[in-house]
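What follows is a set of structures to go through.
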Structure P
Amino acid sequence: MSRLLPLILALVIVPPAAAAKFTFTVLSTSPANTGITLNGDDQTSTFAIVTEVAYTNGGNTTGWKIQAAAGVPTFGSQTLPALVVTGGSFACASGCQTNPAPLNVSYPITLSSTAQTVYNANVNTGQGTYDITNTYQVTYPASTVAGTYTTTVTLTGATGPT
């Protein structure tokens, strides 16, 4: 005589891990004006650009980065030296769990048309919403011709610290 063995299947439904949510916003207004009065000496001027990174929900372990690119400031055929990022800092805006721990970002950073990381958060850091302030420097050599010099700073944000 055969015996029937009951088979009980227990289905365990595991909801997927909450996906990390990443948003990047530029908070500073445009344009940034750094006017100086030419006086025959080499001079520098600085300005700050504030961005906001929101890295929220679960599963946010890959870190994030902010990159910047800019051409040299021009006025007609006249040019200034490339912009330089001289520093970066963060402030918690809301829901901060793990402060950003920058990875391999060394200042000063001379900008070019190729995007470069100007601030980042290493893996398992930067969870929450943070305001990131980067300071930019413009150099005006003594031989600068008077005029309005312009350039565009292109900022991007993405997950992954590098």
Structure Q
Amino acid sequence: MLADVGGQPMLNRTIRCLLDGGVAEVVVVLAPEMDGAMTSVALLADARVRIAVNPDPSRGMFSSIQIGMAATTGDPILVLPGDMPFVKAETVAALLAAYAREPRLISPQCDGRRGHPIVVPAGLRNVIAGADQTADLSAALGPFKHGRLIVEVADRGILRDVDLVEDLK
């Protein structure tokens, strides 16, 4: 999360795309040991950004999504992993506009592949937050996928996550 991407920490860049795209509140879920290590991520000090701590990140990414869902207050909720710093703010704005027209589950798609951020109606917050701990986001949203809206975007950043520093090359 602290790897340099275009002169700033990756997490800062990911938060920036959400804020610049029109998201009113960003909840960043961190592992307990990361909470104090993020001083270089300037946007964590922004009043529109809140930190939630996942006490047991060993449970996997879905546990962080559940913690984030429980901490959110807005509608809609965008789920964007922090390791996706190449999503464009314009894509976020387009997804929010699509939700304003049709408030339902929304996924962006580029080159025939779905990516992130996923737009989740606030009405599904408790479904995800309360899902079985062995599930994942796809399983939790399974019963609601039939009504998903796919928004075609020209943003390959929705498909590009950074698991290793080498992924930045």
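Which structure, out of P, Q, was Rg and Dmax of the Cα atoms in Å, for residues 43-98 alone calculated from, if the result is 16.7, 51? Answer for the origin of the read-out: P. Between structures P, Q, where is mean count of other Cβ atoms within 10 Å over residues 27-34 highest? When mean count of other Cβ atoms within 10 Å over residues 27-34 is calculated for P, Q, structure Q comes out on top. Given a value of 16.2 for Kirkwood radius over Cα pairs in Å, calculated from one of P, Q, which structure does it belong to? Among P, Q, the structure yielding 16.2 for Kirkwood radius over Cα pairs in Å is Q. Given a value of 33 for relative contact order in percent (Cα under 8 Å, 6 or more apart), calculated from one of P, Q, which structure does it belong to? Only structure P yields this read-out.
Quick check: -7500 is what I get for helix-only ellipticity at 222 nm (-39500 (n - 2.57) for each DSSP H run of 4 or more, over all residues; to 500), calculated from one of P, Q. Which structure matches? Of the structures listed, the value fits Q.
Bear in mind that the values in this text are calculations on the coordinates, not laboratory data. Computed from a predicted model, the values in this text were never measured in an experiment. Cβ atoms are built from the backbone, for glycine too; each structure is taken alone.
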